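Listed below are the structures to be examined.
Read-outs throughout are calculated quantities, based only on the coordinates presented, and are distinct from any laboratory measurement. Bear in mind that the values here come from a model prediction, so they are computed numbers and not experimental data. Cβ atoms are built from the backbone, for glycine too; each structure is taken alone.
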Structure I
Amino acid sequence: MIILKKITEDNFNECIKLEVEESQKSFIANNTYSLAQAWLYNEKVKPFAIYNDEEMVGFVMLDTDYNEGAVNGICDIWRLMIDKNFQGKGFGKSAIQAVINYIKEELICKKIRTSVVSENIVARNLYKSLGFIPNGEFDGDEVVLILNL
């Protein structure tokens with residue numbers, strides 16, 4: 001079962017060792033950089049390790065600063081990665097479902113936003129399968145996707 005756990009000193013080193021396939025490295029920042037951003041923006045960013053039962057399989061980071069843009073009520077998925085050793089097993093889809101459930105239960109958001117590098121067809125299809133749709137915006141070379149809650 002997929003669960004989200006806070007990044008702590010107990011799982012920090014394991015988290016920064018997670019990697020995507022070489023061909024995917026241009027699609028996402030590494031976890032060390034992401035955790036540095038989480039520290040920098042600690043009042044609004046929530047990083048989580050993704051576990052399958054007791055085994056860490058990935059990382060996700062949310063921007064929960066919906067109060068700043070409360071008019072829109074949007075929560076952002078800034079990062080989502082599944083380690084190369086665990087890809088293709090349904091963990092990505094289950095992780096996004098866990099994120100959606102967390103946001104519904106813990107945060108006051110009306111929409112979830114994320115962005116995906118245009119060439120990352122696998123990620124785009126994954127988000128689409130969960131109801132995310134392009135909203136016509138781009139963030140650099142990334143397609144912005146929205147899920148209405």
Structure II
Amino acid sequence: MPELQLTELHSELLRSGVAPRHARRTIAELADHYDDLVEGALGDGADRGAAEVRALDDLGDLRDIATAIKAQPELRCWAYRFPHVALIVYPLTCLALLPAVPVMAGVAHAGYLARWAACILLSGLVTASIFLFLQLSITLT
């Protein structure tokens with residue numbers, strides 16, 4: 001099965017509210033089933049192109065599969081099943097995680113922050129040594 005069709009099916013399932021774990025599992029199962037159908041056709045003596053066409057025919061239309069999956073409400077993400085709760089939970093979660101954003105950014109850019117801190121420390125040492133030299137020169141003169 002061409003990867004593009006599976007990618008489109010995955011995107012369609014996510015857009016329709018199917019939970020990401022169910023969409024990933026569906027795509028993985030379809031890919032495995034397609035591979036099994038191709039291997040079975042190759043085992044029957046068909047060439048690669050004919051085996052893929054036969055496997056696509058045996059697998060069926062992806063739109064029908066997507067329609068069947070979208071019709072099952074238990075596969076939907078909780079935010080699609082309970083939209084009023086999501087309207088409360090999502091903003092509160094974002095508000096609670098807001099103070100953690102600088103920490104996460106610091107962890108993500110730890111190398112830059114370490115170089116920046118080293119430069120600040122070095123410039124502070126140079127400035128302090130210049131001030132010390134000036135103070136000593138004034139005192140000893």
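Brief remarks follow.
- For 2.7 (distance in nm of label points 7 Å out along Cα→Cβ at positions 74 and 122, calculated) the corresponding structure among I, II: I
- Identity of the structure behind 174 (criterion: volume of the Cα convex hull per residue in Å³, calculated), options I, II: II
- Set I, II, criterion distance in nm of label points 7 Å out along Cα→Cβ at positions 18 and 114: the highest-scoring structure is II.
- Per mean count of other Cβ atoms within 10 Å over residues 58-65, the highest-valued of structures I, II: I
- Which of I, II yields -26500 [helix-only ellipticity at 222 nm (-39500 (n - 2.57) for each DSSP H run of 4 or more, over all residues; to 500), calculated]: II
- Origin of the value 0.6, where distance in nm of label points 7 Å out along Cα→Cβ at positions 50 and 82 was derived from one of I, II: I
- When FRET efficiency 1/(1 + (r/R0)^6) of positions 26 and 130 (r between Cβ atoms, R0 = 41 Å, to 0.05) is computed for each of I, II, the one that comes out at 0.95 is I.
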